[in-house]
Every structure is written in structure tokens, then in C-alpha cells.
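Just so you know, all these numbers are worked out from the coordinates, no wet-lab data involved. This structure is a prediction, so every number in the text was calculated from the model and none was measured. Cβ atoms are built from the backbone, for glycine too; each structure is taken alone.
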Structure I
Amino acid sequence: MRVVFMGTPDFAVPTLAALIENHEVVGVVTQPDKRKGRGKAMAFTPVKEKALEYDIPVYQPVKVGEEEFIEILRGLDPEVIVVAAFGQILPESILNMPKYGCINVHASLLPKYRGAAPIQWSIIDGEKETGVTIMYMEKGLDTGDMIDKVVVPIDAKETGESLHDKLAAAGGPLLLEVLEKLEAGTAVRTRQNDEESCYAKMLTKDLGKIDWNKDAASIERLIRGLNSWPSAYTAFHDKTLKIWDADVEKENGSAQPGAVAKVTSDAIYVQTGEGLLKINEVQIQGKKRMPVKAFLLGHKVEEGTLLGENA
């Protein structure tokens, strides 16, 4: 099948690789290059890097809706356009172009978690499972008819990063099955129930600021969901302290939320709105990630120390 692929970040790369191995990818569309790092060097998107490995033509329109690019796309004559975390809304002129339509590889079990950050929000919200849904694209945001799904369990210590990698790996095999069904005319369209949907809003750095009045379980999920970006954090002696790993302790102390309830050789226990949070791994501003045991060698943390805005 003649395929045009549209995608940008790491999540999309395994899906592109599966397409390259099994179909004729006639073009790859990705976001424009951006300057990154301290030196502000121009960096290719992960999808562009993969496409160039196979000498596949790469297109990087600032806006896919520009008539000049739409004409280029028509010239590629794709039978299907596959989209995975591309980052731009497709106009109807593109949606209606290919014989088999435009299909999207989305990292949630739709209709739940439409939007920009379904992977992280499924962890933050305490879901037990998530998955990948492949759907037909339409004008709405992730509202098109579903074709197929695969379920991926969320482990007890799952992080945003580890779940991202699992879902990225699951997308390619599912997509190949869907393309076979499209060619054979056996693909079944299932409408989404809008009443079951929720919106996974975009992640921001502010989202990682820990509210110690919340219960320990919610804070622990936030820490895992925002690992590795933007990360969960609090204040410690006027410095930002990122928390990378923690456990929930059911015992409840009498200290105010945000106060250190107990310190051992390898953990810091903080009172929350409900339960204690046992902190195992941290990163103080300007330093690398480290186990709490190492952190305590260079920083004095006493019982009663307040974390957060009131520290």
C-alpha cells in the first residue's frame, strides 16, 4: 500500500519503522526543525531522523493546510495517510484525499483521553489499563470512528516514560493489522460515545508543583505520570526539589501537610492530606538525580521541616 506518514516525536518512530518494513512509504511529513540545547543547534525531529535513514522524502510544512503543500501531497498519490502524534490539525482537503482515508494511531482507549497527553493522564488519574486505538480521522479532535484497539496494562510503578515506550511499541503491529483489514474491506467502523470521553490536556511545568494537601496516593501518581517530563517538584530551603520516586504509606501522622514526619537512612517521609509519602529518589536544583540516601549525605533534613511554598 502507498502510505504517507505524518508524525513528529519518539512515540511515532516505531510505527513508522513498521510501515517501512511492510509497505511503500512514499513520503514522511513532520514538524519543522527546532533549535535545542544550550548551543541552540538545529535539531531534526525523531521521525525525520528515521525517514532519512531509509532515504524517504521528508516534508516539513509550517502549516499542512497551505495549498502548495496540499498539491505536493496529491502528487504523492497516497492510498492511505497514517498519523501518529503529528502536532497539526489536518484540513478536510487532506482528510478526504486518500482512497482509504486518514487514520490516526492514538495512545489511549478511546473515547477516553482524547487530546495531547493521554499517556500521562491515564497514570495520574489512576487507571489500571490503557492502550492504543486506531481510528479514522475527522474534523473533531480524536473523535473519529474507531477501527481497532489493543489494551496495555498499567503497572503499579508505571511511569509516563515507561508507559510511553510500551504504547509506542504496541502501535506498529496494530496498525499493520488495520491496514490489512482496510485492503480486504473488512475494517469495521465503531462510533465513539462522546459521553464516555474526557480530555487529556497538554502538560505544563506548573502541573508538576506538588500540593501537599492532596492525599499521598494522588501525589505518588502525579510523580510517576510526570516522569520524565515535566516532573513533579516541591520547594526545599528556597530551592526546587524534584521527586522522581516515592511510595504511599497508609499510616497517618499528626503533622501539617508538607511537613517531614520521619527521616531514615534512605527515605524521607512527608505528611500529606491523607497518609505519608515515602520519598526514595530526588533531584535538588542544579544537581543530578540521586537516591535519598545520597541526598541526605549532603543535606540536613529534620523532622518538622516544611516542603513547599511555606518552607
Structure II
Amino acid sequence: MFFLKKRQADLLVALAETRNLHKASQQLHMTQPAASKVLSQLEDEIGFPLFERSAVGTVPTPSGNLVIEYARQILHSAQRVQSELEKIDHQQRRTLAIGALPSATQSVLPDLLSILRLRAPDLLVSIEDGIIEPLLEKLSVGKLDMVIGRRTELLDLTAFDRVILNYEPMVLVCGLQHPLAQTTGLEPARLQGCDWIFPLEGTYADARLVTLCDEYELTNPNIVIRSSTTLTNVIMLGRENLIAAMPQGIARYFKNQNLLHILPLEKTVNFGEVLLFTKRSTVYSPNAALIAEVSDLVLKSIAPPGN
């Protein structure tokens, strides 16, 4: 068994980022021989080489990648502990850091925040939105406490506990000025000549919209914009005669604000589950009890029955 010291963890992370021992030592205000000695002693202690020289610099070995991930967790956990200690010293509130997809910030997250305001009025919640992969990477190293988003095939999810919050069908929408917004019954063939906003290529939403178009036998839809930014899409739908797809909950919200029209079509596809991600194991989390408390609250209040 080995215990990673902060000096060692700092060096591992710096070397992983710079791929250069001289730059890493400079970044940490160490001499290069001292940094080399720290690394050599650590490798002797662990019993495995952590880095090897290559044409692109000093790169981690498979064992190195594993220990580097551990080092990142240690450093981020230490920062969070220090922050929480300072809050206790200044009698400040508990904090919870949540990452969420933009779509979740307009549907699931407001419900959760309302519940938290009622159940934990002393809690200060910080929210960061973005795409799922970077959010989960921040969750894995302790920068975030939980993430609300959809499943991804680009990351190994075995390190995360997951709770299904809801399932949303995909609907098609347009602006109120669009000719199709004036029809009470809509034949799918009328979609054939329309201009479309599609999600970013290669995303899950893009694949689901392609499936929905196939359901209506729409061949080669005229894609004029690719965007996964909800607010931009809503603005463009209000300005131009365009068609887009949205999760039903978000579409209904903008419909109730008299900003969008939901096209009356019978067929749909499942947009995918909205999941609550938490880290399965951690070096140490000062918010472990709070995360468990909020997760249990979500499970009882938001998640669908039987989950």
C-alpha cells in the first residue's frame, strides 16, 4: 500500500498536463533534478513505471494514468475540504455543485431547486451547464457533486451511480408565424419541403431526430442550422420559418410562453432518459452526506415510480 503526498500528486498532475518534466518542475517551482527524484521515488514505492519518454514528450503509462486520476481526486478533494472548513469557520452555508445539460436546466433542475429551497433553506446551490462528457469528468474528480444529463456512449459510466429522473418524447416545433402553425391537422408530407434546425451532428439528439424523420418517411430534410443551444433555437424559430425538435417538457414551456407552436403529429420517439449522476466511489468528499441526502430526495420526489 502506498500513500500519495500532495507534492507527489502535484507533480503527477503537472507532468500529465505538460508532458515535459522541465515545464512541470517550473510550474511547481522545483528544480528539475528534485522533480525527477520525487517521481523516481514514487515509482519505486508503487513498483510500476508511471511515465515513459516518447516522440511527443513524457507520456503516462497505463499505470500512470490510473495514479494520475487518483492524484487529481486527492487534490480536488483537498480543495473542497479546505473550502468547507473555511465556510464552517465563517459560519457560511452548505454548498452543492450541480452540473446539468442546458435542456435539464429548463425542465428537471427547476423542480429540484424548488424542492431544495423548501427542504434545505440553508443550502447554497451552484449550477454549471454544458455538454455531458466534460460535466461527468468534473464529477469524477470532485469539482461537481452531481450531474443531471442524458446517457453518453463516449465515456465509461461504471464509475457513476445513476437514477432515472424521467423519460421525454421528442416533439417538433415551429415559430408562431410559420405557415404550419396555423393548421389543426398536419399531414407529414407537408414537412418535406421545410427548412430545419438539427442538433449537432453525432449527438444522441441528432440520431433520435433522424429516427423520427424516418418514421415520417422524410428524406433528406433541408438542414440550414445545426445547434444544440435551446435559447438560440427558440429565437431563430421566432424569426425564421424553421422546424426543430425538442424534448416535450421544454417545448411545452415555450408554448405556454407563446413563443412556439408544437406540431400536431402522432408519431414520436423517446428523446432518452434524463439521469441523475453521482460518483460511485471517491477518495473523500466533504459533501458525501449532503449528496446522499439530495439523491434520496430526488429519488422520492422526481424520479418516476419503480425506479
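Couple of notes before you dig in:
- Comparing distance in nm of label points 7 Å out along Cα→Cβ at positions 85 and 261 across structures I, II, the highest value is found for II.
- For percent of Cα pairs over 30 Å apart, the highest value in the series I, II is held by structure II.
- Taking mean count of other Cβ atoms within 10 Å over residues 221-228 as the criterion, the largest value within structures I, II is that of I.
- Among candidates I, II, the computation of P(r) over Cα pairs in 5 Å bins from 0, in percent, for residues 61-132 alone that gave 3, 14, 23, 19, 13, 11, 9, 5, 2, 0 used structure I.
- Relative contact order in percent (Cα under 8 Å, 6 or more apart) from the coordinates reads 21; which among I, II: II
- If helix-only ellipticity at 222 nm (-39500 (n - 2.57) for each DSSP H run of 4 or more, over all residues; to 500) is computed and equals -13500, the structure in I, II: II
- When FRET efficiency 1/(1 + (r/R0)^6) of positions 21 and 165 (r between Cβ atoms, R0 = 41 Å, to 0.05) is computed for each of I, II, the largest belongs to: I
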